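Structures follow.
Taken together, the values in this text are just the output of simple stated rules run on the coordinates, not laboratory data. As the structure is a prediction and not an experimental result, all values here were calculated from the model.
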Structure 1
Amino acid sequence: MSTQSFNATAAAQKLHIDFKTPGILQQALTHRSYLQGAEPTNDRLQRLGNQVLYLSVCESGVQSLGNQAQKNELRAYITKYTDTGFLAKQFDTLDLTDGLRFNAGTNGTPSLIKAKAFESIVGAICHDQGTKAAQEFVSSRLFK
């Protein structure tokens, strides 16, 4: 995927995010398959974002379902909001596809790469602005 015309600063402004760490949004959008490690990838940010996402979804699930919710009800709630297809759709709403950097052939952008990019953006926000800001981003995007 080509990103020569992608402007990460403008994209962050559209999302109402003021990143302090230079290049962190572009790193969040760079899959490890891109240029075989020649540039920093989103692996670390994705792992961080995944954990923040799960924390946010679990907290929301407990609030929504109540303390008396059965284990399987909470599990279904978590699965709904952490599903690859669901996260890929959330990524699409961010309008950042032009910034994605990966090497996956010519069949379009796989859902898994989009889902991991969404998690990476959450991780970038957490790294740059803290857990609370990342959780607020997750809540504003997932629990509308």
Structure 2
Amino acid sequence: MSDTTPNFSPRLVPVEALNAISSLIAEGALFEGSFSAQQGLGLRIDGVLKGGIQVAQGGTVHIGPGGRVEQTTIEADHVLIEGRVQGTVIARQTLEITGSGTLIGDALYDAQLDVHPRAKLKGKVEYRGELDAPSPAPY
């Protein structure tokens, strides 16, 4: 698959995780239904997806700048939002919303959250990890 690395350097989501993405919903494409992937795989959305996304352990979901995800629950280790998401996001490790990103819905994360300046977030944000656990090293 072609390089799925964004046009900027993500501050939190590992570039290696983005480069491991194996599936694409291209610009101009519409996918309706549920998407699931095995361990270590991922999905980049540059078009429109209406439905849920479930990526097993080690997986990544990247919503590109023109991508839209609607009526969804997204669950993956790493989630990078540059486009628009309507629904619930569950990030088992990292959740990053860039300045061009919009999340209308709840954000649940287990380890790290990064909301860039100009990002739009309307909904509840909940940390699901251990409150007494040591913080990870800064990025």
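With Rg and Dmax of the Cα atoms in Å coming out at 15.4, 51, pick the structure among 1, 2 it was computed from. Intermediate results must be reported in sequence, preceding the final value.
On the way: 1: 15.4, 51; 2: 13.6, 45.
Clearly, the read-out refers to 1.
Work out which structure the value 16 belongs to, where relative contact order in percent (Cα under 8 Å, 6 or more apart) was derived from one of 1, 2.
Values: 1: 38; 2: 16.
Here the read-out was taken from 2.
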Legend entry - Test item: helix-only ellipticity at 222 nm (-39500 (n - 2.57) for each DSSP H run of 4 or more, over all residues; to 500) calculated as -500, pick one of 1, 2: 2
